[in-house]
Structure P
Amino acid sequence: MYICGVKKKLLLLGVALLSVNCATRYKTSEFLIAKAPKAPNYVKSASWAALPGQYPYALTEVVSTTTAIKPADVFYLYPTFLTDKKDARWNFDIWDPKARATITDVAIKYQASAWATTANLFVPFYRQAHYRIFSEPYTTAGAPAWALAYEDIKNAFSYYLENYNQGRPIIIAAHSQGSMHAKRLLQEFFDGTPLQQQLVAAYLPGAPIRERDFTTIKFMQTPDATGGFVSWNSYKKKHWPKNYASYLKGSYSTNPITWDQQTTGTATAHRGVLYYDGKIYPKSLTVENKDGLLWVSLPKLPKRIFLFWIKSYHYADINLFWADIAANAQRRIAAWYTKNKKRYVE
């Protein structure tokens, strides 16, 4: 199977390619709520891709999991996987066994696992919108599908707060479409509310986040800051996306190697890529921040020939910095406990 002439199986450092510059011709139909996939019921564990004590096998292949409760929670939202141009559906069917396996075997294994090393992982299945939602005329036509996806997330988070959280500090983690929904979740539940006190950090890669998006939730500029957000959008060094000026320019961009205001990050400081072979490869890339864009060098990885043809590293925003994210999440959780004068137990 090919996406824009590149084999799909080669496009993962774990996650589906989302920002390919393909022709925007899609099979489509009118959105009808009666034809939407069956809704999740978050009272039931079947509506969750991951819950503490009920982690999928794919996660245990990457990180060690125990039944012990960790000192913080992470609520993770996966990126877009409904991308087939011939698929006229507007929303992801979370009850389709193949769709469910994609979330556990790809999104959780290669992305959410970074935070699961140090926090209790919660991943709701949600009826994400089809990829065509990101271009007109589908954006307008699919607005109800986008709203449906967020409604699932909101319901899942509300249930999580009432039944699982028990006052623990919270990390919000997401990617791409997930980051866009996470932004709204932060606006409604955290920004200027008492719950913001529980926010360790929001990791929002793969989507532009701007100053106007939040009132009291700030861009974090040090590696141990808490209560704010970080975000980045990865691209191969010396390449610019065609929609840079309208989409990414002026947005916040974090250096996910140093987690501070350094515009560059060295290979010696890079903690490691989580590659498709399940191994961690440290000291394999450098980065450079370019006003809303994170330039990434060609990673030094085995069998990397497919990377020579790829200009956008959007699909690997998390995988490229997997070990860096894991270490930073642990650091911010410890800082949150220090700030709130509570005992941190690893």
Structure Q
Amino acid sequence: MIGTDIAIDLGTANIKLYMDGTGVVVNEPNVIAVDAYSDRIVAVGREAYDLIGRTSDRIRVVKPMSGGVISDFSLTDAVIRHYLKQVSTSRVFMPRVVVTIPGGSTEVQKRAVVDAIAANGIRKICLLEAPVAAAIGAGMDITRPRGTLVAVVGEGVSDAGVISLNGLSASRSIPVAGAAFNEAIIEYARKKFDLLIGEHTAEAAKRAIGCAYPMKQLKTYMLKGRDQTNGLPTCVEMNSDQMLEAILEPAIKIIRMIQTTLEETPPELMTDVAHEGILLAGGSALLSGFDQLLSKKTKMRVRVLDDPQNCVIYGAGLSLRSIDKAKFDPKNGNRTTPLIAYY
């Protein structure tokens, strides 16, 4: 196990680690709790996530990734170090790492990810775009000169790319995804019901009755929060039609991003994409009716990939077999592997 290669999906919501020969060994919320007075780390992962909205002023609960990019370098480094220590079997021989990034990442954003990983003694770091990783994880052959459009709708970023010959021919990403749905629900509850709710409540409501297309059967969910008119605890019933009204705007923004990707796709590959349809990955791709809304707006067939929440990390894990071939090639040209070596 010495020097075993590792794949990392550094997501806004979750951090996942895949160890070569073992599989997914870490799948935890990408959250860290810190003592504001001493800068001591109080909790990481699930323990920290459970503290959101429940701490004193002394404890800061932080999501170090925002919109798919690093928002707090030192805390991102601390989270990565915490989990690498859990899975590393040797302090002498450090592993090589493949880490996923949004397809629209700038060179500055890529370098921030590389620096955060490299700070932990990694001997080789390769980057892999999330749509490409999702395609690999879904078992697709990305080496063919054939266009496939994969959209990854996660927690902090939505990412779409047309894949051909081991790379992206066209790609777009926007910082609108699952977190934006939660924020829209919180804002809707405040305006519609004079109810103040937290992130956990919004997430639970989204999972229960969230939809981007009208449901055949109306569903309801009881929102619990604080009445902003008198400050007392109260409950309000919200139905799926109201939920649709709340989250339709961010859903449309994601669809417009995918439409823009289609507009930028070369005509030769567009024929392939029209035949294959649009493939959806990411946890937010499971939002009820989102595939139907996307299909209606693009006039194309839309399919949610099997296990959309994990196909990115599985694809990154499978790409470890190509890590020896990866060379530094930031312009993404003439590659025999989808990986780009950065360190």
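Derivation of every value follows stated rules applied to the coordinates shown; laboratory data play no part. On a predicted model such as this, the values are computed, not experimentally measured, just so you know. Cβ atoms are built from the backbone, for glycine too; each structure is taken alone.
Among P, Q, considering only mean count of other Cβ atoms within 10 Å over residues 127-134, which has the greatest calculated value?
Biggest value here belongs to Q.
Of the structures P, Q, report the one carrying the highest value of volume of the Cα convex hull per residue in Å³, for residues 71-190 alone.
Result for volume of the Cα convex hull per residue in Å³, for residues 71-190 alone over P, Q: largest is Q.
Given a computed value of -10500 for helix-only ellipticity at 222 nm (-39500 (n - 2.57) for each DSSP H run of 4 or more, over all residues; to 500), which structure among P, Q does it belong to?
This value belongs to structure Q.
If Rg and Dmax of the Cα atoms in Å, for residues 239-318 alone comes out at 13.0, 37 when worked out from the coordinates, which of P, Q was used?
P
Can you rank P, Q by percent of Cα pairs over 36 Å apart and just name the one with the largest value?
Largest value of percent of Cα pairs over 36 Å apart: Q.
3.1 is what came out when distance in nm of label points 7 Å out along Cα→Cβ at positions 31 and 255 was calculated for one structure; which of P, Q is it?
Computing distance in nm of label points 7 Å out along Cα→Cβ at positions 31 and 255 on every structure in P, Q gives 3.1 only for Q.
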